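Got some structures for you, see below.
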Structure I
Amino acid sequence: MKVKAKEILKNKFWIVEGDGINIGTLSMNDDRFLFSSSTGTRFFDNEKQLKRNFGSDLTWQNLEITEIRETQKEVHSFPTSCVPFNSMYDVKRKLPLFTKSDKSKSLYCAGYYVIKFDKGWVKSFCPKLITVERYETRGPFKTELEMRQELSNVNSI
């Protein structure tokens, strides 16, 4: 049986699969491994003991791939709703722009904004550039908290 430990929390918690089926969880506590399954809980002092228990087929799947994808969800330090393609910065309007796919022609503005429509000010995350051009806006903001503060300010006027 091939056993794989899929990392969930960096160097702390793994899901253990045997031939693609979940067989338990593995966590690191005080420099010891704790393996929990339907048959009970066992402690291991080191990786060598783990390999002896599961056989030499034990492999580790690191979290690094998903961490890289998460950190790439920004354009010029402003958050985006997806992994951006064709990142650029409009210097004249001071807007971080991106497309959602390699061949897309629709430009989106990275970050949080407040936009004034006919019914009043609304919050928006990564609106289309055409929306920002057509309506009065405030932004971009790097956090939702900054955007909510600005929305509160414009609604109190």
Structure II
Amino acid sequence: MGVKIIVKNSRAGYDYFLEEKYECGMSLLGTEVKSLRLGKAMINEAFVAIDSKGEVWLQNMTIPHYEFGNINNHSETRKRKLLLKREEIKAIEKKMATKGYTLIPTALYFKDSLVKCEIALAKGKKLYDKRDTAAKKDVERKLRQGHFD
């Protein structure tokens, strides 16, 4: 069937240097999946945390209530467990401890019929790095459009 993107974190590349990306599954409730099928989710403010048990959690992601749900509808910003292999989690923890990385979600999508989350090891950009990135994009855009100053 392929991949159907639900939502991308458009600010991730602007605010962070993205190093390594990982694809992981998510533990979701039925009404959350139905809401995601309608393309409703926000991951711009979300972050990923690893707890003391070695479990990976996606926090602060908003999935709005399913409009046809009943009183058993899900909580919009609850913690959601991400499913990764133990070896991957240990490698991520090691890199986060030594190099000062953080984990952020970059995309949420359906792969066949499963909901997948793409997370990235990221290092925060300083203000001058953001300006430099914006300047490079401007130059590339002008070159593509054929506008030479």
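Given a value of 0.65 for FRET efficiency 1/(1 + (r/R0)^6) of positions 60 and 108 (r between Cβ atoms, R0 = 41 Å, to 0.05), point me to the structure among I, II it was derived from.
Numbers: I: 0.65; II: 1.00.
Working through the options, I get structure I.
For which of I, II does helix-only ellipticity at 222 nm (-39500 (n - 2.57) for each DSSP H run of 4 or more, over all residues; to 500), calculated from the coordinates, equal -6000? Before the final figure, lay out each step's value.
Values: I: -6000; II: -9000.
Of the options listed, only I reproduces it.
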(request) Using relative contact order in percent (Cα under 8 Å, 6 or more apart) as the calculated read-out, with 13 as its value, let me know the right label among I, II. (result) I
(message) As an exercise: Cα extents along the principal axes in Å, for residues 12-83 alone, calculated from one structure in I, II, equals 48, 29, 22. Which structure is it?
(response) I
(request) Work out which structure the value 18.6 belongs to, where mean count of other Cβ atoms within 10 Å over residues 28-35 was derived from one of I, II. (result) II
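Given a value of 193 for volume of the Cα convex hull per residue in Å³, point me to the structure among I, II it was derived from. Numbers along the way, then the final one.
On the way: I: 193; II: 148.
That value comes from structure I.
Read-outs: derived from the displayed coordinates by stated rules, not from any lab. These numbers come from a predicted model, not from an experiment. Cβ atoms are built from the backbone, for glycine too; each structure is taken alone.
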